Structure I
Amino acid sequence: MQLQNIDKTLYRQRLNRIIISFILSLTLLSLLFGSLFISVFSDNSINFEMANNTDAPSNFSYNLAGVICALVVCAALLHRLRKTAYFHQVYYVWQLKQLHNKIYRKLNIINNMAMENGDHQALIILNFYYQSLKQVYQLDDNTLTMSSVNQKHQAVKEKAEQQQLQLDKEQFTENMLKDITQGEEE
């Protein structure tokens, strides 16, 4: 995955619209499916006296089924729309965050290989990780930990200079993660 330039205002605007649309769709579809299930499957012979009784049967399971169906429909819709032009920037950042999680799970191994052994691939991964982390933090206005990320990124750059290695964010591929952890297991 290569880093892309993202327009922050456009990204935030589209992300907010997608989130609001998802919440509204989920709410409306949940009500629709819940009402539909209650009208189709519920025992309609309950009279007024039984409706006021606290021991009356509950429609909770029908409402829950309605929420689950609405969630499935909304998830399928998002899955289908994720590759459209409107979703491009939001989907890119989502993929980048998934990649951050993959790297983070192996960060101790990668850090050891990069900082102690001077492994070139590990340094490339860390360089990409910190550059992409900065981008996501700036897009999400997460400036609290930016100084820590900058310090760690600077340490990676200095280690690469000590090893006389060139680091470029374009060098990174996801296969490097698989290769580096397989090399560690052997």
Structure II
Amino acid sequence: MKFDSEFLSKVQSESYVSPSVERRDTPGKGVGLFAVKSIKKNEIVSISGGIVLPTHTWETIKEGFGDYAYSIHDDFLIVPINPGDPSDDWRMNHCCEPNCGVKGQIIFVALRDIEIGEELTFDYAMTESDPGYGMTLYCDKPTCRKRFSGDDWKNESIQKKYEGYFSSYIQEKINSIK
């Protein structure tokens, strides 16, 4: 079997980013991920790797990590290995009309077909549950919520909109309140 050098250049030891995706500067957002090839619905676009930490340690270390963390359990979260320069799998921005969702805990897939040049985005409600976490949103979509809260996953319209594309941790929380 011959290995594809383009594919190998995208492989990271702790994570995966599809060769159909590249990191680019995004005006007003820093950096983001963009499609350089067409991506089909449910195609894997990234798998996030990192360090698993107890949630109670977050308050003492979060300053160094910015917004780079995903809840994976009530008692645990995952953060990038290098918080100062997170690998590309951590560079997907939020959007209230995302084109990506989550399968399992750390696998990000296309919610729909994605065209070349589109920025890959997901809704942070798919992975976050910390009621103390919030941020202003700048996605400029007609349905923009303007503010994200770690409780957004509790919203029934969000649950319906992203059904099947929440992290397994958030899906378990949704199932427990239905």
Item to check | For 1.00 (FRET efficiency 1/(1 + (r/R0)^6) of positions 69 and 149 (r between Cβ atoms, R0 = 30 Å, to 0.05), calculated) the corresponding structure among I, II | outcome: II
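Given 24 as the derived value for relative contact order in percent (Cα under 8 Å, 6 or more apart), which of the supplied structures I, II does it correspond to? Working shown, then result.
Working: I: 24; II: 21.
Traced to structure I.
Here Rg/Rh (Cα atoms, Kirkwood Rh) has been calculated and equals 1.22, so which of I, II was it run on? Working shown, then result.
Values: I: 1.22; II: 0.95.
Going label by label, the one that fits is I.
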Checklist entry - From which structure (I, II) was helix-only ellipticity at 222 nm (-39500 (n - 2.57) for each DSSP H run of 4 or more, over all residues; to 500) calculated, if the value obtained is -3500? => result II
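Rule-based calculations on the coordinates, nothing more; no lab input. Since the structure is predicted, the reported quantities are computational estimates derived from the model, not experimental observations. Cβ atoms are built from the backbone, for glycine too; each structure is taken alone.
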